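There are structures below to look over.
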Structure P
Amino acid sequence: MMSLVKAPRSVFVDFPLGHQCGRPGDIQLQTQILKDTLDVLVRAKTPGTLVDLTYEWGEPFDWDTYLRDVEEMVAEEETHLLNISGNSN
């Protein structure tokens, strides 16, 4: 996908959609991915440079699990928003 966009410089991390920097709360991994990405920004000299960062998710990606997680996240957010709107009256 990134090769079609033709960004001046970009990195690719083969993680599930919505998790480009790793799992929530994994500050060490997120920080390292950010540092590696900034390093590409500084060092890449050729327009269209695409660097594949070699991090691994650590378990097979499963669409059913992903969709269930997204549905749970949306439901939690909806509950939170309803609680906020109910508490503001």
Structure Q
Amino acid sequence: MFWLIPIVAILAVFGVPAYMFKRVMDLKERKLELDAATNKQLEAYKEDRKLLVGRLEVLEAIVEDGDFELNQQMKLVAKAEEKKRLASGE
């Protein structure tokens, strides 16, 4: 029975720090995995942003183009003529 006490003492002295070391290493590995996943998401968001900025620039070019304004005015005139035609009963 006396031989059990030294074995438990040795396990306590070396086992607890070994378990703690393993736990710390597992946490660091998990953090690295999460960082890698976060970086992948960040790259995907950056790519999406580039695409959206490109689309926005195209839309701005269309809106700033004089033909767009002319087309809008033509649509307004067409709507006004349509209202007049409906009002006169044609």
Structure R
Amino acid sequence: MVIRMRHTRSHTANRRSHHALTAPNLSVCKNCEALHRPHHMCLNCGFYKGRVVIDLAKRKADRDARIKAKQEARRGVAEETTTSAAETTAK
């Protein structure tokens, strides 16, 4: 739909007066004293209201293991392609 009447600058400014962005309010973690969003867990230590919500150390170890397994799988595939290419050129 097309706007049929021109909006004056003052009406446009009045409409946009509520579009301002505000800085997020941050809370201090009681465990590690890092800043985090209020009513959310701390992203550094995984604590919320004094208890562990997510064990971030375990998650990091699992992620590192997945990445390492993926890299080893890629190396294995690369080695297989190089050996099969060498076999085809030898024939």
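None of the figures in this text is laboratory data; all of them are computed from the coordinates on show. Please read all numbers here as calculations on a predicted model, not as lab measurements. Cβ atoms are built from the backbone, for glycine too; each structure is taken alone.
Among candidates P, Q, R, the computation of Cα Rg over 2.2 N^0.38 Å that gave 2.98 used structure Q. Out of P, Q, R, which one gives 3.7 for distance in nm of label points 7 Å out along Cα→Cβ at positions 30 and 70 as computed from the coordinates? Answer by label: R. Have a look at P, Q, R and say which one yields 2.6 for distance in nm of label points 7 Å out along Cα→Cβ at positions 22 and 54, as calculated. Comparing all candidates, it corresponds to R.
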